[in-house]
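**Student:** In the part that follows, the structures are each spelled out as structure tokens.
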Structure 1
Amino acid sequence: MDRRHFVAGLGAASAFALAPAGARAQANWPNRPIMIIAPFPPGGQADLAARPVAAALEKLLGKPVVVENRAGAGGAVGNAAAAHAPPDGHTLLMTLSSLAVLPESARLFDRAPSYEVDQLVPIGRVLADPTLLAVPASAPWRSVQDLVNDAKSRPGAIPYGSSGSYGTLHVAMEMFAASAGIKLLHVPYRGAGPALNDLLSGQIQAIASAPGVLKPHADAGSLRVLANWGASRVAEFPDTPTFQELGYPDVEFYIWAGLFAPKGLPEPVLARLRGALQTVMSDPETLKIFERAGSPPAYQDADAFARFVASDSARLIVATRKIGKVE
């Protein structure tokens, strides 16, 4: 070997050896499996968003990407786990719009939140579905008005399921109940999946959930969709009216799902993650998976998503304070 090349190579190797461990780790990221925490059980919107993204990221990054369903406290357990994880790019979070609601709900009860939103940085939005109101096919109600009339005649007697107190589905239902002037019986679950199972078996009588979660069961005739929390009708449910059409102008709610990382992630790793998600969300095969599931992708890059989270969180915090203490 030419001596000059040998000395130059030796110098480069020495420089790498003397470089801070953090810099070397950034250059080598990812150097082990990546975990995406979904803070709800399988079968809900966070899980539906996380799994196609994980599979596509694994192919793109060349390292295993696993989804861990870490449910509890309406999503707070998984959100907190991600917020407190080492900011090295190997722990990510696919969470829902309840992200900002849960710390606020803790403050309603004078409890210290288990995490704060600013402990997480947005990577990108994956889905943004309007929420739908569903009842079992065996239920007597054919319209929202039927349900409201029945609820007014027997306050607190009609049970509905949620993904946990102050979770995404709880807030949506309480917004509707407050606007309609009715009292429903809240039955919290560890996630939308278990709540949906009990809806299908008739143990609860209503649920708010995303179109992609409800569509297979609506197509099979096992549940009936009565209304849509969005500002416009959903393509998969064209005959389902919005709450605004039905005379509830302040009832609007969306279940968005987005990817986050712990605050403090080195900028080179953060940039690679954002670029990787952008590539994934433009991959035709991944997009087909979402569309077949009835949840068309609604990608936003990190900057646009950060602005969206800020505005949506502000609106939901106001709604949470209006709902107040609900057991």
Structure 2
Amino acid sequence: MIEAIDVTKSFGDVVALDGVNVSVPEGSIHGLLGHNGAGKTTLVHILSTLLEPTSGTARICGLDVNADAQEVRRRIGLTGQFASVDEQLSGRENLMLIARLLGATRRQAAVRSEELLELFDLSEAAKRPASTYSGGMRRRLDIAASLVGAPQVIFLDEPTTGLDPTSRIGVWEIIKRLAKDGVSVLLTTQYLEEADQLCERITLLSKGSVVAGGTPAELKAAVGQRMVTVTLSSESEVPAAVRALDAAGFRAAPQESGAVVGVPVAASADLAVVVRTLNEAQTEIAELGFSEPTLDDVYLRLTRENAGTPVPA
């Protein structure tokens, strides 16, 4: 549904995108991660026909974004980084206006507006000027506006920037619902937690280039390892615990803080093996912890590598 093949974009001597490849199937949420200036918005603008690529191919629903730009626009919705609603109009009037501009009759526009107001929990505020809406309500109205034409593909460019946690979670639920209904979503974000919660696949951009791509789990596995942290009842038990874990095939190591042993593991199921091994060694576990790499780890490590900054082992 969304495809970028070796897309490059230059502004004079500045290369904003350098051979970017992205593919998004129907009904999925694909995340674009990257710092400010990484090229996320530039790619969205190319895919949504607002910019022409310098080279490469971009297609939406099989249509070339340059040669078939008008047909592409019929199939997409776009929500930018800042709400684009008319604050002097009510929520209903904003949606009615867009529907009419898209060619709907007055009756069709009214029906579609009411559907979206109900879907986005804005019915009670439908008659109020958008200027009286909270940030979360305004963002919901903005996304609703991008759906007036029932698009097959929607681009969300940092849709939750500046929202409070409650409003952000509300927008997440809307995005999940869109994908469930078969809409293909390309989401740009700087929130690592957001990408982890929503995206089936992620493309990480840095300085206009793709530095990594895959599912959140694949990206995490590529840069780090799961770790079981065991706190024993006594520091004197640490040597016996390490010997037992080593004999079981783990590379256990005492930590700096007293009676704590770190045990790298391949999978969460290994946690049970660690506990059983320590019980058989007659060591007493006071506390047990399990952690895995986060998308923050992925982001920091890969962007540092791309910048040529030494990365701690």
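**Student:** Name the one structure among 1, 2 that log10 I(q)/I(0) by the Debye sum over Cα atoms at q = 0.08, 0.11, 0.15 Å⁻¹ of -0.49, -0.77, -1.11 was derived from. Provide the component values of the computation, followed by the final result.
**Tutor:** On the way: 1: -0.39, -0.68, -1.18; 2: -0.49, -0.77, -1.11.
Working through the options, I get structure 2.
**Student:** Determine which structure produced the value 53, 22, 13 for Cα extents along the principal axes in Å, for residues 195-242 alone, calculated from the coordinates; the candidates are 1, 2.
**Tutor:** Comparing all candidates, it corresponds to 2.
**Student:** Still on this structure, please answer the following. Using the calculated result -11000 for helix-only ellipticity at 222 nm (-39500 (n - 2.57) for each DSSP H run of 4 or more, over all residues; to 500), pick out the matching structure from 1, 2.
**Tutor:** So the calculation was done on 2.
**Student:** So if we calculate FRET efficiency 1/(1 + (r/R0)^6) of positions 59 and 203 (r between Cβ atoms, R0 = 30 Å, to 0.05) for every structure here (1, 2), which label has the highest result?
**Tutor:** 2
**Student:** Let me ask something additional. Rank structures 1, 2 by relative contact order in percent (Cα under 8 Å, 6 or more apart) and report only the one at the top, that is, the highest.
**Tutor:** Details: 1: 25; 2: 19.
Greatest value across 1, 2: structure 1.
No value in this document is a laboratory result; all are computed from the given coordinates. Just so it is clear, the structure is predicted and the values come from calculations on it, not from any experiment. Cβ atoms are built from the backbone, for glycine too; each structure is taken alone.
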